[in-house]
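No value in this document is a laboratory result; all are computed from the given coordinates. Note that this is a predicted model, so its numbers are computed, not measured. Cβ atoms are built from the backbone, for glycine too; each structure is taken alone.
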Structure I
Amino acid sequence: MSDLRTSWQALTTVPKLSAADWAALAVPVRWLIATRASVLFMTMMSAVLGGFLALRDGRGEFLPWLLCLLGLMLAHATNNLLNDYTDSRRGIDRGNYYRNQYGVHPLEDGLLSIRQFWHYLGITGGAALAVGIYLVIIRGGLTLPLMLAGAFFVLFYTWPLKYIGLGEPAVLAVWGPLMVGGSYYVSTGTWSEEAAWLGLLYGLGPTSVLFGKHIDKLELDRDKGVRTLPVLLGPLLARRTAQAVLIAQYVGCLALVVAGQEHWLLLIVFANLPSLARVLKALNSDKPQHKPERYPERIWPLWFSAYAFAHTRRFTLLFTAALLIDYLL
């Protein structure tokens, strides 16, 4: 398996690899797999959105924004590594648990020793911290509180927040106002309520993906004592809540246009209604017990989260394109 092909797989999914496949890969490719790089797309788009809004206001500085983008992606990668480490050490990921069914788990599959894993974690987290400190020095103001808030969620999302039903609200706060508003602030030196509100709308997308993932493994989490929000709500109410989160993105966009706060071009997101219909339909029923005949093998057992991720990718691109066209016009 070539490094190029595997890199592409790592950027689009969580590939399943044998020990021999892993050993043949270059370290950067292993890092992409270990950090679950495919989901870093959502973080990248948060920073892109914040930077673009700064550009639209004619106030953004490129270098601080670029460093913010890098720091946020490294922080998300650090969180993914911590998530795997914590759940592995607490025994959550053992015994072919959901996490290592849909992709390789470097620790549970024995691909990395604890020492090697800490090298990955230390370098990734250290780089994120270094970028954050530099931005605090050159920008000041709210940069430190924003960085500390981000560090709190990186360190404590996996435990205890995820275990007490606060993982989903944390994701909404982080991928919404904190990342979008924060990247706008780092780029401009000023806080923008508009960027925070648009960030909140965007953040509903990553929240729906996490909601879908936690519904996918609701019974397994409940049996393991991981009390995610879907576990607390129960299967039916959790699926209805996920539907409400998805619909809220479109209601929010419409409300901003009607209120005159955004151009009518923002309604371009409604071109994504077919994708919305598919994920809403999936959420109307329980997850299938077995993989449907034509369902991709590489995705299973992801179900609701796969539908939500596909929807979020398309919504994000349309959302950003609408703001870009408005700026250009």
Structure II
Amino acid sequence: MRVVTRSFIEQLPKAELHLHLEGSLSPETLRELDPAVTVEEARARYRCTNFAGFIEAFKWAVGFLRSADDYALAARRLFEDLARQNVRYAEVTLSAGVVLWKQLDFAPVYEAVAREAARAPVPVWLVLDSVRHFGVEQAWQVARLAADRVGDRVVAFGLGGDEARGPAEWFGEVFAFCRERGLKLVPHAGENTSAEAVWAALRIGADRVGHGIRAVEDPALVAHLAAHRIPLEVSITGNVITSAVASLDAHPVRRLFDSGVPIILNTDDPAMFGTTLTDEYLLAAERFGFTEAELRGLAEESLGWGFRVEQPRLTSGKRQEGAPG
């Protein structure tokens, strides 16, 4: 079997579909935003070993996004980095819920990011994300902001934050509203909770599932995801750092893939997790035995799962005899 090289992965055209703008703030970008911040301080702040620590690091980083211009700079740096990795299509999550929490005027922030997306070297569309543990009222606010912009740059409504403090069942009416207005639905689910959280996300209409790795605990759910071709947006490194899995070796990405579940590799919060999309593909090869053919298939399918990509979905690089799809 050929050894998968970094250069092979770098030349693969691929998509990044689960990527938080706020989680892409590299130490160097933070220094641009505030020269008082040192690279060493940022790296130290980003070191975390569980989900609670990640949330604290996230809150610290977004504190440097104080204006529309700051968001524009963050977006510009992120889009430049995507182009360097041969990313051909991206859906980037803008946490509208966090913008509201910080009591910033959302309209100029959105317009600044949308302008950068329109002139980015990569086709970029936006997901507006609500923070589930901030409650249903805020979710409605974000849903209306997204619905008002569905003809512009917004393609989906997302739901992030702490699953345990904001179960999917709370948001059924919000999701129905978004779907009626032409938005796709991409909630986080089954990251740090259970397989039942993935079922709950599917019941309220999820088109793709952010993370979803706890699905592996329920064979019926795995079979459902495979049969109905519902993709999981998987971020291997991030799942380890937030302790969504006990260790790298315990990550279920290979088992899910071998069961026929559509897998999309992503970075989630690349600066905070110290990773890139190239790194995630290389990790899949080196630690989980993904071959060149399988990685090529994942890359091709990632483009097909984009909500605004004008091409048919492609079959994966590995398809077992009789597997669904």
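Data table
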{"quantity": "Test item: distance in nm of label points 7 Å out along Cα→Cβ at positions 140 and 220 calculated as 3.4, pick one of I, II", "calculated": "II"}
{"quantity": "Which of I, II leads on volume of the Cα convex hull per residue in Å³, for residues 92-131 alone, largest value", "calculated": "I"}
{"quantity": "helix-only ellipticity at 222 nm (-39500 (n - 2.57) for each DSSP H run of 4 or more, over all residues; to 500) derived as -21500 - corresponding label from I, II", "calculated": "I"}
{"quantity": "Source structure (of I, II) for Kirkwood radius over Cα pairs in Å, computed value 20.4", "calculated": "I"}
